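Got some structures for you, see below.
Throughout, read-outs are computed from the coordinates displayed, never taken from laboratory work. Fair warning: this is a prediction, and the values are worked out from it, not measured in the lab. Cβ atoms are built from the backbone, for glycine too; each structure is taken alone.
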Structure P
Amino acid sequence: MSLPDALSHLRPIDGGFAAVIPDAWLQGRTSYGGFSAALALVAAQDLANDLPPLRSAQVSFVGPLSGEVQVRARLLRRGKNASWVSAEVSSDAGTGLTATFVFMGPVEQSALHLHDVPPPAGLIAPEQAVPLPERAGPSFAPNFDRRFALPQTGERKPEVCWWVRLKDARGLDPMVQLLLCADMLPPGVMPLTGPVPVSSMTWLVNLLTPQPATRDGWWLLRSTGNYAEKGCSSQDMALWNADGMAMAVGMQSIAVFG
């Protein structure tokens, strides 16, 4: 079951909706983080039909989520130009995810222009990129097309860079689709550790466009580990569209059990 299918079966509850996390979106004993974060964003967007574009998301992965979950959102503050919304995804086991979303309209009088998020050098276009093995990766991976975006040199460095395309994006809001895809990569330190258990703890995403768009559904994702000590890893993240335009940047804290 895809995210569009799951959204078509929502059940209204007080303050939000109930949804079922399909087995195809599980990562071990919990939901893939991008899926549960996308559910939280849908609940936040449903609070009002005139919210400005999403510009930032702060997500905490608190506990495991599977089966039926309850997704609720509430407005924290609505100013003249920006709105803050909190959202929570929970199950019978307790809270699994909390998020704070910031929606903000354009500041027309601002004269500042800075766009310094270039895509990686040596990039392979998605049309020429080599696909990852179909069965490689976590159980939710078959929901995506994945291709290596940089030449495979065999060098071990804390970086993962792939082209990613969601197989079923029918009717999804562009921001929901972006959030669903943006957490798809394994941790940047994974090339140094091999396949060991990991658990995302926090995730900050800043949106660099009010209307994300790409060509043929392809997004370029890059995760770069910059710190790992005693099981705690930190990484920088970025996402571009198929034409090399930066769509989002972020940072994530990950527990690495190996």
Structure Q
Amino acid sequence: MRRIKQIFIFLLLTFVFPALASAAWWQFQDRPRSWRTADWSSSGVLSAERRRTEPAIFVMAARTGGLKGAFSVHSWIVVKKRGANNFDRYDKVGWGPPVRRNAYPADGRWYSNIPEIVHAVRGDAAEALIPQIEAAIRAYPYSANGSYRIWPGPNSNSFVAHVLRSVPELDASMPPNAIGRDFVPGLASFAWSAEGRDIHASLGGLIGFAAGARSGLELHFLGLVAGLDVLKPALKIPGFGRVDLLQRAVAGPADGQTD
């Protein structure tokens, strides 16, 4: 009984209390009450990228709407081919055909929330990876109508996670508060990523852990993530996401540079 009590207290302190704090914070945010009144227009985050002719890839994320916005972001992938005037944006959504191409502006607000660039690749490196990304999107196994499940997945974040796993050369990690990113089919999974030098273990995306150079140390519980990034010092707090302990450098436009 003592061990059970210790586990219970650990889960409360590590996952439940931070998630409740995030839910309380969310109630005081200025946000639309429904998708009908939300702003879905371009945020301007990628405005400078439109003037560049080099290829580029962006993993993007923004807080989602409703109560789930207290705990999770919605993520998507944007690509720009060499010389193209426009971007191609790929999302998975919970209505109609789930995998969408250019259904929204590339840097569009999501439920009025301004997105951030989670990861960027530009130049020759991006040009080499774009065909692999498009192939991974075509191969996504949950692209049929009705194949969206908000929790534990497969949802919008599960879709992006599939692409990142399929193209490890992107060297990208999703935000810790991208609920659904750790969804895997079946009861249990164990994977080793040589590129990211990471170990991932999961029970249906509900309970698991990740450890390695890319993930740092993460504990997963019911879609929430708590952990520590050592190489890029940051805390990973359920609901709140990644809290950087040092100012992060912003990627420049050089060929092959990533953020």
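For the reader, a short list of remarks on this structure follows.
- Value -5500, calculated as helix-only ellipticity at 222 nm (-39500 (n - 2.57) for each DSSP H run of 4 or more, over all residues; to 500), assigned to which of P, Q: Q
- Given 0.75 for FRET efficiency 1/(1 + (r/R0)^6) of positions 204 and 236 (r between Cβ atoms, R0 = 25 Å, to 0.05), calculated: source structure among P, Q: Q
- Source structure (of P, Q) for distance in nm of label points 7 Å out along Cα→Cβ at positions 4 and 52, computed value 5.6: Q
- For 2.3 (distance in nm of label points 7 Å out along Cα→Cβ at positions 36 and 228, calculated) the corresponding structure among P, Q: P
- Taking FRET efficiency 1/(1 + (r/R0)^6) of positions 156 and 212 (r between Cβ atoms, R0 = 35 Å, to 0.05) as the criterion, the highest value among P, Q goes to Q.
- Entry that produces 5, 11, 10, 12, 14, 12, 15, 12, 6, 3, 0 once P(r) over Cα pairs in 5 Å bins from 0, in percent, for residues 100-139 alone is calculated, selected from P, Q: P
- Ranking P, Q by FRET efficiency 1/(1 + (r/R0)^6) of positions 108 and 164 (r between Cβ atoms, R0 = 25 Å, to 0.05), the structure that comes out highest: Q
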